[in-house]
Every structure is written in C-alpha cells, then in structure tokens.
Structure P
C-alpha cells in the first residue's frame, strides 16, 4: 500500500491507495497486477473539493492521507463521478467527520449513495454543464451514463486542463508512480488497459463513443482515473485512439460466420460438431464460414472474441454426472446478453447416462436473449444414420439463420 500523497499540479493531490494483493475484482475479473483506488483533492482559492473516495477496506489510509493535507471539516464538496462501492466505500466515514459537506453526483448517483450510506446528506444533482466555482478553479460536470453504470459522469477543471473520469481510461494496475509517464513496465500497463476495457467497458461501446465525442473539444492535460495510473502526455492520445478502435461497432461479415465451440470427452460431441458444420455449409451453398473450437485447448478469450464477431453460434457439450462441464460454463458465464444477445444459437452434445448438458446450455442461452433453435443430443457415438440427421440439423440451423 502506498502511504504518500502525490501532488499532480499545485494544490491538486492524488490521495488514493494501492491494492497490490488483489487478484480478482468484482468476483469475475482477474487482476494479476493488483489495482489502485484513486481519489483526489482539489484546493481552490475559496473552496475545496474531494473527488471520489476509496474502498472501505482502505478508508483509514485514505483518511490519513486526506487529513495530512486539509482539515476534513473544511472540505466543501465531495464529487462522486461513479458510486460503485470500490469508489464510494468511504463516503460514510467522510460524512462522519464532516456532515456539512455537499455531495455532487448524477441523479442515479445520489440515489445509489442514499442506499449505500443509509442516512441523509446534503447534495447537488449534477446536470450537463453545471459549474461549481472553487474560487480560482472551476469544475464542470458532464453526465455520461453507462461507463459502466447508469450513474457515471466526468468532471472537468478547465484551468488545469484536468478531466476526472473514474473508470474511463482506467486500468487495474498498482504501482507507486501515480502518473503514466512513471510506469516502467509499459507492456504490462497496456495489457491492463485492454483487459480493463474488455472486462468493464466492452458491453457499453456506444456509450464509450459518446464519451469520446463529448471530450473531443476539451483541452486535456491529464485524465485522472479511478483505477491505475493517471493518464498524461505519455499515453493520452494513445488511450483515445485505442478506445475508439475497441469501441467500433461490429462489422458485418462478408459471408455468414458461425462459431461452434465444444467440449468432447471421447470425441463423440466433436464428431457431432463436424457434422453440424457440414450441414450449415450445405444450407448456405458453401458460402459461409464455420469455425470449430475445442474448449479444452482453446483460450477462452479467443472463443469469446470469435463469438462476438459471429452471426450465430452453437455450443457442444458432453454430459458428466448430470451436468455440462466447466469449459462450457466458462463460456456461458463470460457471454453477456448486451454484447452477444440476439444471435441465432443452439446447443448439442453426446451423452452416456442422462444427457442434461445441452438442455442446461440451452437454458443459459435463453437467459442471454439468444434466438433459440431446439437442442440436439445423441447417446454415445452417433451412427451413420444419426450423422445424417445431425447434418440435417445443421442445414435447419442455416435455414433458421436465414429465417426460412
């Protein structure tokens, strides 16, 4: 944990904390480089603003840093750009010390804080273009929802050309230097930015583009994020470029693309996958691309990326002890209805005893808002006649894709 504050510009301080030991964030996201919970103090000639707090586990360190810079009872504003508890966790502790400060957040943000701290507090609702003067500094607020919650907003300080964005341009990357220009392992940091985008921002690409459009005309020297290094001249333009690239709408395929990931214990489900591929190609008069992926040997990220690029997909699963298997559940738990929903999809598989696997996959695909065709299952090794039926199933899936 970092114990020192860091002055970014005169009277603008980083007062966050490093969590070097974190290896999983929000239950599902791997964080092999740990993370930071960034917060900032801005002193104006007349008033003082605190921007974001930290996860409750680190509130003592956070308050110690803050107290070293200012009498907390004299802080005028607490600005919450995002109210997820890793940023809002210490609000109650700040209000314990200074119940008279005013919290500034969007309407959803204010509502979230009410349910997080369960007490009354003074507040101002941040509307588009609202300005708050600190004397020689001005804070302007831009509500930009779904980056990645409905509550999110940016705060801009024009005098210092600083943009406070919380999760936008963030990265789970703990280190001592605060500023991006001080990062030594650039490759690890870039990996963390991409991993963060894929895990946090990718379901909300159209909102990412709106945010990029909104800040296009702002003069920006620093982007002060909620996680990871403060983005500075080292990588500000790079972050804009890669976010725009990663947030591009899915490009229509020249020919239909169907992805068939499968998990096969003894080769029988794999045999079904190849027969389904044959049927799909027949259904499109060979003018389609069908890709098969063995989930036991193929990286999950590759499979998910190909599904995102696809026009349709089928998942093959064996059944073991009355259930589908972990590699299949890993795919199903990573898919997101917002990103991947609406595609034609189906489940299939070979089984020995009971055969619930395809039904369980089918149920999850329905929850993800896919366009469903009935599942297909075969007991043990498909016969020559059954293989013909499986090819026909692939042909029907191709017709289903074409609304025939």
Structure Q
C-alpha cells in the first residue's frame, strides 16, 4: 500500500530513545515509523533522552529510515524538588516540561512551515511545547495516562500512598484533557481507547484509531514449536502493570505450579529495573533472561506467553507480538484489551488464581500450537504496519481539512 502522496513532513517527538525496541512503547514507535518511512514519508525524529544516556543516531537513521535525528537531553528526575516547586504539575511530566528541554526542541524545530506536522509520541513528549506551536500537532496516545494513576491508587494498601496517586491522577487528567483539546488529531491505539478518551475527556477533539503495527518475519519461529511446556513473560519490568501483575503471579500462582506441574518452566525477559525480582529468581523452574537484544529466540523456546496484567489501558504490544510468533497468550482480559482475541479460539483467559493454575496444569503443546496459529491468522492483517501507516496518513489529512 503506497503513501497518499502528501507533501507534508512529520517532525516526530519521542519521550525516549526508540532503540533497542525492547518494550511496548518502543516497539509501537519503531513499527509505526518504519511503516511510514517505508512509504516515502519524510520524517525528522526528535528524541528526548536522559543527559547521561548514550545513543547512536547513525544506527537509528538506518534502522527507521528517518531523514535526521535531533537529540534532546533532559536532566535527571528530581521528584521531591519538583513536588515542592511545581506541586500542580504531574510528577512524571515535570522533567519533560523543563525550560531547557523546551528550548532545545524549539531550536531543533526552527521556523518550519505549516506543511510540517508535529507528532507528540506519548503524553510526556507533549509537555514541553503543548499549545505553543503554529504548526498542526498530533498526539499519538499509547494509553489513557490518567487511568493508570487511578488504577494504581486502587492497588495501594497504604492510604497515604493511595491519596497521593489519586491527586496525581487529577493533575494528569487535567493536563491530558488540555493536550487532547489542543491537538488537530489524537491517534489512539485501538477503538476501545478512542471510546475511553471521549468518555473521560469529552468530545471536543478529533480522534482516530491507529493500531500498533508489528512488522516481524516470524515464519521460522512459527514453524518451530517446542515440545516442552515452556512459557515466557516478556515486558518492561518496572512498568507498574507488568511489575504488579508478575509479582502477584510469582507469589500466588507459581509455587503451586511447581508442585502440581513440575515440568512447566518460565522464562522472564525484559528491560527496566528488575531489582524487585531478585527474591523470586531462586524459585524452581525460572530462568531470567533480562534485557534481550532480539525477542525471536525467546519466543522460539516458548509455547505460550504470560500476560498477568490487571490494570492499565492501551493495547498490549506483547500480546500482539506473541500472536505474531504464533504463541497464544495466557492472560487476563485486560492484558489482551483492544486486540480482539477470542478465549475459545486463540488465547487462554485467566482472572483468578484457580483459573491460572488450571490452565497451566492442563496446558498441552498441541492446543497451544492450535491457539497460537489462530491468533496469528487474526492479527497478521489487522496489525500490518504498512496498512496502519497508510490509514494514519489518510486520517491525518482528513483531520487537517484536506
């Protein structure tokens, strides 16, 4: 599918370095940008990264096909100082809204014409220039950010921690609503998220659903299916929905799995701070892979992917990714939200400890393979990055009145 022929250029601002694409947000960005540049779209990438983080701009240009990369350095988070000096700015937003970050981005953007569209990839990316530009702007929304704070507050037993998170949710809600209303277009990751955005923030902004594309050649992994009952968890280890869900699983489910299904093994892979995992890594039948350069080998050795996610919004990239490798998810309904998987055909739905145990005890290689193949057939066209990118371009022109 070819590009629309639009003469517009995209100035794409990300809130992290896109490589390696080893967590959900990075994979989502990577595949959408690849899909756009593969169709000849002219993109300048502007990445906001910690000032101490190393980067390879040449490799990024080659990997993504973007024209150039602007590197924006931000200072380390000083949460206590930000709370004292900017008490009504959402805690995680403050470091991205700093004056020096804004100045660097404005310098990189320069005096580009209105034919250039500025895309904020993630809410934090929008914090520095939101409402300050003459160019049309788009918000690429990975989830309803304020809902993560609300749901996180519900999991806290400490009333003071819960109160703090609810206050942050209110601040984030106000900020996110203003961002949506300032944009020419809000590009969500699913139809469900589009509904959630309008239900939360009203109808005073335009939206389109731009699913997360997965452009992987997985034929080798789909042809090779293990005979052993190996399962995989892959995801960012310090993202609260992942961290809390995996911790719950290891505390409440895995000890009984070891006793009743001793041939089942679990591999854990992911970037981010995984210090909290150390007490669990001595448990039987667990292999810790850490940050993996390529995800294919991890999926090749597994017959199913574990998604113990109990809160959050957006689309789970790891569920799409697992399906693309022909591996079914063992997941809560929240964990496969926005994808359209069927618990009777192409994934295992589990919500309670008893359901988790039953599925893992009875998990068969043949059934996992059949469900994995069904999942692959479901997502292969729906999440094709070239089709998704082309639709995004069409919807962008409509939003801009062309």
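Since every read-out is calculated from the coordinates, none of them should be taken as a lab result. Small disclaimer: the values here were computed from a predicted structure and weren't measured. Cβ atoms are built from the backbone, for glycine too; each structure is taken alone.
Odds and ends about this structure:
- Which of P, Q leads on relative contact order in percent (Cα under 8 Å, 6 or more apart), largest value: Q
- Origin of the derived value 0.15 (FRET efficiency 1/(1 + (r/R0)^6) of positions 191 and 351 (r between Cβ atoms, R0 = 30 Å, to 0.05); candidates P, Q): P
- Each of P, Q could give P(r) over Cα pairs in 5 Å bins from 0, in percent, for residues 167-270 alone, but the derived value 2, 9, 12, 13, 13, 13, 13, 10, 8, 6, 2, 0 comes from Q.
- Structure responsible for 1.08, with Rg/Rh (Cα atoms, Kirkwood Rh) calculated and labels P, Q on offer: P
- Which of P, Q yields -9500 [helix-only ellipticity at 222 nm (-39500 (n - 2.57) for each DSSP H run of 4 or more, over all residues; to 500), calculated]: P
- Comparison of P, Q - label where distance in nm of label points 7 Å out along Cα→Cβ at positions 175 and 199 is highest: Q
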